[in-house]
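Visitor: Please go over the structures that come below.
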Structure 1
Amino acid sequence: MADDRKSDDSLEKELAYEDIAIQAGESSKLRREKKKEQKAKEEEDKQVQMKEAMFQAGESSRARRKRQN
């Protein structure tokens, strides 16, 4: 009887540990995925800003050339 309880307790502890390990792994994975998504969004925003700046620079350059002619 005592051996059965010890093995049951041991099994329960092992299962609890596995559950915790899985949850920790999933949360780490989610954090990595969120960081990756955030970096991708930041890069996309940066690209949009650069394109807008280049477009505005081109417009001002064309305007200066028109004034000179």
Structure 2
Amino acid sequence: SRGLDPVLGVFTGILAYYLYETHPRTAPPPDQRLQELLRWKWSKWRREREETLRTAEMRSTQSSN
């Protein structure tokens, strides 16, 4: 039915990606898996956010003097 098709599609896609990453013939190297990519993106985002907050804090400190 109309409501079940998107759910089935998402489930099939997730299952296919899981099988792709875990199958010995098609598995990417450990440093190129989705989990490692997400860790790298998260740490990059955190560094950029900390830098932005530090810059904003320095500007507010300078403008208040």
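No value in this document is a laboratory result; all are computed from the given coordinates. Bear in mind that the values here come from a model prediction, so they are computed numbers and not experimental data. Cβ atoms are built from the backbone, for glycine too; each structure is taken alone.
Visitor: With helix-only ellipticity at 222 nm (-39500 (n - 2.57) for each DSSP H run of 4 or more, over all residues; to 500) coming out at -27500, pick the structure among 1, 2 it was computed from. Show your work: numbers first, answer last.
Guide: Values: 1: -37000; 2: -27500.
The read-out was computed on structure 2.
Visitor: Can you say which of 1, 2 returns 4.5 when distance in nm of label points 7 Å out along Cα→Cβ at positions 9 and 57 is computed?
Guide: Values: 1: 7.2; 2: 4.5.
That value comes from structure 2.
Visitor: Among the shown structures 1, 2, from which was the value 42, 20, 4 of semi-axes √(5λ) of the Cα gyration tensor in Å calculated? Write down the numbers at each step before the final one.
Guide: On the way: 1: 66, 4, 4; 2: 42, 20, 4.
This value belongs to structure 2.
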